[in-house]
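What follows is calculated from the coordinates using simple rules that are stated; it is not laboratory data. Computed from a prediction, not measured in an experiment: that's the story for all the values here. Cβ atoms are built from the backbone, for glycine too; each structure is taken alone.
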Structure 1
Amino acid sequence: MPTFILTEPNSQPTMDTDVLIIGAGPAGSVAAQMLNRLGHRVVILEAQQFPRFSIGESLLPQCMAFLEAADMLDAVGAEHFQLKNGAAFSHAGKLTEFDFREKFTPGWGTTFQVPRGRFDQVLAETAQRSGVTVHYQHKIVAADFNRPGLASLTSVDTQGVTRDWTARMVLDASGFGRVLPRLLDLETPSSLPARQALFTHIEDRITTKNYDRDKILIAIHPNHHQIWYWLIPFSNGRSSLGVVVPQGFPDAIGSTPLAILRDLACQEPRLAELLASSRFDTPANQIGGYSANVSRLAGSGFALLGNAGEFLDPVFSSGVTIALKSAALAVPLVDKQLRGQAVDWQTEYEQALRKGIEVFRAYVEAWYDGSFQRIIFEQSQLASVKAMVSAILAGYAWDESNPMTQRCSKRITALADICPPL
């Protein structure tokens, strides 16, 4: 005989899980781990198979507090990634350094430089060991938030099999995939000009005695202050090398990305010295028009984390920091909402997150107009001011007690006006 299941007219539909997370990168894995520890069922749907390549390899010390709160620091530390304690800047023979341990804001002063393929895999595996379910190679092709209290996603796997998923809440941590912004038409133009990055991994073979592997090196082209480079050393003798140029710049040169990257690197004196014996053994990748914005960071049944919501620029390595900050802000709000409490996502999440994003934005804009570069290379900088700047470079953009996070544009302009030109 058939079996009939009677339900109350107003009963909640059966959910696959409490929270669906799109993307197993840092924001997704950290949010999943934290929600799981609060007693919620979590499923991550990841479009790719880990490990996979990603840029954003130089963490900021502020990240460490979020990894610590998610109980993931031991797993990360066991990998023996390259220590990072600051940033060095090079331009036309000038070299200046910021030690993140000498900063205005209390908290972590060191962090790691990480190959993101392995770093992201470690975070995802740690979340899985805690009870989070991760499905790899599941691309999200549809989303439905029209039913109150019920969020629905549709995924397709590599075999072409589609599946519908239901949950009470969805967090989009898809990074540059920007799944929900595209599906829900949330994307808006970025206020930042379009730029392009070319990048690769090299066997660096750096033996120069005055080179500090504990710091990221950011170098500026000697003749074009809007062209800049990163050199991120790893603990295995390899480094990430990249250059950021105006959109369309490589097309005008007409060569391969690796050849363009290598040629541009040789034009910067410090990099030319450091990379004289390096092996460029990996093809270069490129990404353009990466700066992005959205009309809102949360809606009925969903919230956007990290780069899925907004990405500024790679110059200060703020991407992972913003991603982890967004996870740390979103998790307690999701927990409240799942427990039936009211949440003001606009005030408690979007406004809170954007405070730090707007600080980073001001410094990114000042970097490209040259004013912040002048501040960076000012040799007679007061120690107190340098400590304030160091705190921002270390990721503490949400510290409102730091004068350099308040009325940023005016403070940067005033400070730059008393600095000599580069």
Structure 2
Amino acid sequence: MRNRDVLISGAGVGGQALAYWLRRLGFTPVVVERAPAPRDGGQAVDLRGAAIEVARRTGILDAARAARTGTRGMSYVSSAGKRLASVNAAFGVIDPQDVEIVRGDLVSILYQAARNDVEYIFDDSISSLTDAGDGVTVTFERSAPRTFHLVVGADGLHSRVRSLAFGPESRFIGHLGLYLSVFTIPNDLELDHWQLIYVTPGKSVTVTSARGNREARAIFFFASGPLDYDYRDRGQQQKLLADAFAGEGWEVPGLLTAMREAPDFYFDSASQVRMDSWSAGRVTLVGDAGYCPSPLSGQGSSLALVGAYVLGSELRAADGDHHDAFARYQQRMQDFVERNQQIATGNAKRFTPTSRRQIWLQNLGIRALPYMPGKNRILSLATRGVKEAANAITLPSPASD
């Protein structure tokens, strides 16, 4: 039996799912995570299509459904708080089987599934990788060096593994013209499984209740070219967000005040990662690290979950032969990734209309939709591309040990 130790950098959706499958399939995964524990919070994410089947095979589908947000609908509001247009549906739920769940809840469910059989190294990160052909020697910021059979980067848009094994992120990241911030706030608006959305030209703010209305999420989007900032400097990021929304109405001033106390403030560009190959030697990437579709696609968590399952399955099928497994992993995932990345390119204008006329037309369409003849067909046509992309993969046979 070959050395089957696999280091996974990142304890998010892709990293946790891969750890679960590798352990189940006879490998010895080790997860290193910069944070002191699996990260909580984040916006609601959607599982649909092939990701639903992977969640079922992973044994987490019932738990994910039990933790879903239960969002009943959303309303667009004016600067004075008047509801301008409403729709009775969760934003990301386009099929009855879809699961909308807070990202932190999904990560927690995956962690509970994997934790008893997986070694975790929290509050640490990779410093260097040396691929010697027969293994990868890894140095850490705090832990002693170790050698692994394989290393997997599941460490997000700003992947440390990717930068060490493939080069600067500027070669692979494409900015889509928007920035996003998400953080937890008290549910002071007393929202009951509902979203309120405030839109001005080039900007939008959403407040949605979460976790049984016990708390809420504030989600900010604004249009901008690339900004120069330190993605680990929370204070600098908060200033960028506050400056971008200075003088805006509705609840924005109070939300920006609450931002300072948020335990899980997140800020980053809406960007995609595009690479010719996700593997180099004994190192490969999964999820956002290798093929981030951006939050505008609504498919990031689904891609990560499916990618982790496919990678684990191909490694098992190849009996640990990483050359064969990595090639088949990319071959099976490539079209699926590309089709889901394409979704994002058409969504930027929908998130942040550029003029007040566009905002007015958007609200008018939402108000008119319930009265349109054939509205179900209209909705079906509008969401067909997303549904097709979400199912555009043939999953390997259920992996077994």
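Data table
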| read-out | value |
| --- | --- |
| With distance in nm of label points 7 Å out along Cα→Cβ at positions 76 and 164 derived as 3.9, matching label from 1, 2 | 1 |
| Comparison of 1, 2 - label where volume of the Cα convex hull per residue in Å³, for residues 44-219 alone is highest | 1 |
| Which of 1, 2 leads on FRET efficiency 1/(1 + (r/R0)^6) of positions 68 and 204 (r between Cβ atoms, R0 = 25 Å, to 0.05), largest value | 2 |
| Identity of the structure behind -9000 (criterion: helix-only ellipticity at 222 nm (-39500 (n - 2.57) for each DSSP H run of 4 or more, over all residues; to 500), calculated), options 1, 2 | 1 |
| With distance in nm of label points 7 Å out along Cα→Cβ at positions 180 and 364 derived as 3.0, matching label from 1, 2 | 2 |
